[in-house]
Structure 1
Amino acid sequence: MNFSTLFINDIKIILPEFFLATSVLVLVIHGAILAASPTYNYPLINKSISWLSVLILTWTLILILNNPINFRIIFNNTFIYDDLTVFSQSIILISSIACLIMSQEYIKNYRLNSYEYYLLILFAILGLMLLTSSYDLISAYLAIEMQSLSFYTLAAFKRKSAFSTEAGLKYFILGAFSSGLILFGSSLIYGFTGVTNLGYLFCLMNDVNTHISNVKVFFEPYYYNTVIVIANVFIAVGLLFKLSAAPFHMWSPDVYEGSPTSSAAIFAIVPKIAVLVIFARIFQNSLFSTVYWWQSIVLFCAMCSVLIGSFVALKQRKFKRLMAYSAISHVGYLLISFGLGTSIGLQSLFFYIFIYMITSICIWSILMSFELHSSTSRNLSDLSLLIKANPILAVTFAIALFSLAGVPPLAGFYAKMQIFLASLESSMYFIAVISIISSVISTFYYIRIIKTVYFEKVSDWNFYQQINQGKSLILGLSIFLIVLLFLSPNLLSLCAYKMSVVLV
């Protein structure tokens, strides 16, 4: 049997992933031949590989947006193509392109002279794209491992830095542990149902008639449900590890602090939406009948994340650690909207993650612009009187921080308001009150940064490197979107609605 004719329509749908994978392999061969060539005196090809990576991701995005098929389950029900896949893959590619462009100057200044750095990023993006389209527990696990292995190496890429090596080791150990939890939960589901496909699992859990030849449920309903609940716990905890949600957040601040800033920016911006998408496919769709069990776990972790991210960040003096705890707090808000189990909650979830990624791109781009001529800017005191050295950058920084804090008239306020209103509509009054109070508390450390930037007195001046054209374009677009999406959020709300409809 000819494979190409058997799956000819499936290959057309998965063409963006196929193009990305093929391009990465071509870049591997190109780099291995050219960088090791004595004819060209062993050239440094970082800059050319970085722009080739941006071009590849751009063409991949164009292929996704021009696919005429709206819905299809492909490769023997292993992957699914729908609106959730299209929008999530598009935002992953756009954010990845922004991360590549804004990190070029950092990589050049800190001499990360290995073209493999960009190849690892492309492999991680490929894994995230496959994760968003996964419709089977096995394919989801393999996609998670693909992106995780790339991230472990990116965290430890500064081989001469003990902090970077420590960050990579911590990320690897805890990441491998969380992957083991996901795999064990998946094996429980397969052992007691005979299926790993999410569609078949939905049919089993909701007593929908379907043709499944290998289903072998021979247990009493109570015992069967108990096993599924245990599997829910393992899979949910494993994915919460990947999201760095409290109380499974212990790796996140150390990894952010020890990793190269360009790698930490990718960890903070890109992977969260992919993990949330597979989280939603498993629990909001296939295992929704067990909502009373996983909802309590998700809401408990949401409350822990919001409280820990708000209070622990108050005593942080290093900027990357503070941003790590800020990310934990925002993951808490995302989990609140996810744990509501309603379509409005899902819509607010996807709207919030879009706004958070746009704002994070702006924040991390500014952070990489704070690199001093002598050393990396590590402490908040290094930002003192930025308003004197670079007024435009200081104003941009303040707008982005106010958006993270949820201050109107910026998009962050509208995103948080949607989550609070969705909580109140679901009668989660206690959760709504706690999240609002935590949001007010977290505003303090954002304002403290702004106070340092504008009013802190220093004895020595800090001079910052000139911002290149690509990074300036990213900062301008992100600030424009932060303001525009508050004034006119209809288009983004429509995208979030289309994504949420797929799951309900």
Structure 2
Amino acid sequence: MKILIATPEAVPYAKTGGLADVAGALFKEYRKMSKNAFIIMPLYKKIKEGDVPLKNTGITIKIPIGNEYIKGKVFSDQSSAYFIGCDEFFDRPELYGTSQGDYSDNASRFIFFSRGVIETCRALNFKPDIIHCNDWQTGLIPLYLKTIYGADKFYKNMATVLTIHNLGYQGLFPSSDMNLTGFGWELFNPEGIEFYGKINFLKAGIISADVLTTVSTTYAKEILNKEFGFGLDGLLRKREKDLYGVMNGIDYEEWDPSGDTFIPENYDNKDMSGKALCKKKLIRTLLEPLDKPDTERIPIIGMIGRLAVQKGLDLVLKAIDELLSLGIKLVILGKGDETFHADFSEVAKKYKKKISVTIGFEESLAHLIYAGSDFFLMPSKYEPCGLGQLIAMRYGSIPIARKTGGLADAIQDYDSLKSKGTGFLFSDYTPSAMLDTIKRALCVYTETDKMHRIIKDAMKMDYSWNKSAEKYRELYSYAIKKKKSVM
């Protein structure tokens, strides 16, 4: 089976969020398993300026965008990763936009990339059995294969899987951009790619991919409901028999406290003494000198991720006074909405030595926070999968999270009667529900034996990519079979 993963981002090449981790780790897992897997993505400026030496394949493609043709060049890394270069679209500081907003020509950019993926296959004389598309940026690929390229024998047997990483991001563009796509206007209707007067790139993939997946079992059920469906729940219910939840994994080579070079002392679930040293380093680095008695015994709660409403940060801000009165210290690393940057920066000034806020992303600091925190807070409004809780458990940082999406699937809520669990969950999206659960976690923290056990149980959980990669392979086979059955 030849697998082509089409993605707008992937580690180690370019990253803005969890999609890059997932796509890169899945590709890496297949290569490790000696599967015939390849990956393709845009050639962004940061990739060209990065450390990976790319080879110019000498292949040029021409993609129609409206009434003109835009040229692209194809580059490769070790003949398994391919990059579509076009300086007009991708030679920019960021992947999708700046802090001022999305790039105004994102429709053209990802029309170019989607058709570019298809044309690159022909130019390379490469016929994948499956194209695994990821999010709205590749949502047009399945529709192109079924319409404009539908009669082309070269693409006859190519099946598609579309993974929805976050239904909240759909790729919505003005109806005037319909002319750029090459599709006929007969597709601009409620049964096609029209969505409240706009074009919806993700919807294009949902109506045309052979198989749909999302990144956890619970999220696959949630998006069928109005609350989490972002206007597409009705359409998803129509395709429910083709929709599957596949839990994301994490790269256990990158995220391994027993061999992590970013942390001051390594440890594992058999000998956790190194975690205490990581906590001391975290306190010294971000909070205060260790010159007061029992400073390192104060519980530290870490947060790493996108600073956005989805992540439940409004709950944290509303509860911040009471939260810090519980005698904890809070460490936050991330970037996102400017309003949250300003709000949390103000809180950090008000509560010096009690809260540390780092706007941005630093790889080494992220590893130190995972290793040095006692708890990891994820009060998300919704969470398709979440990688933070998986990494946190791997490092013995116990998640406190809202019971939604992948958080509900991955974390076993602590049962005080059985002294068993891998984290602490709450259901209501309110500051009081979050605070009550934090208090419950802090009660366990005071009982050393119970805390030691929950850390050990969390660190034993296996969220490596092997199981998920095999599940995807089963779905690829199903998609290929389904494709052939309708031909």
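We did not get these values from a lab; they are worked out from the coordinates using the rules stated. Not measured: the values here are computed from a predicted model. Cβ atoms are built from the backbone, for glycine too; each structure is taken alone.
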With FRET efficiency 1/(1 + (r/R0)^6) of positions 343 and 359 (r between Cβ atoms, R0 = 30 Å, to 0.05) coming out at 0.75, pick the structure among 1, 2 it was computed from. 1
Compute mean count of other Cβ atoms within 10 Å over residues 279-286 for each of 1, 2 and report the one that scores greatest. 1
Work out the source of -11000 here, i.e. which of 1, 2 gives that when helix-only ellipticity at 222 nm (-39500 (n - 2.57) for each DSSP H run of 4 or more, over all residues; to 500) is computed. 2
If distance in nm of label points 7 Å out along Cα→Cβ at positions 295 and 383 is calculated from each of 1, 2, which structure is the one that comes out at 3.0? 2
Among 1, 2, which structure scores highest (criterion: mean count of other Cβ atoms within 10 Å over residues 263-270): 1
The value 17.8, 59 for Rg and Dmax of the Cα atoms in Å, for residues 183-350 alone was derived from one model only; which of 1, 2 is it? 1
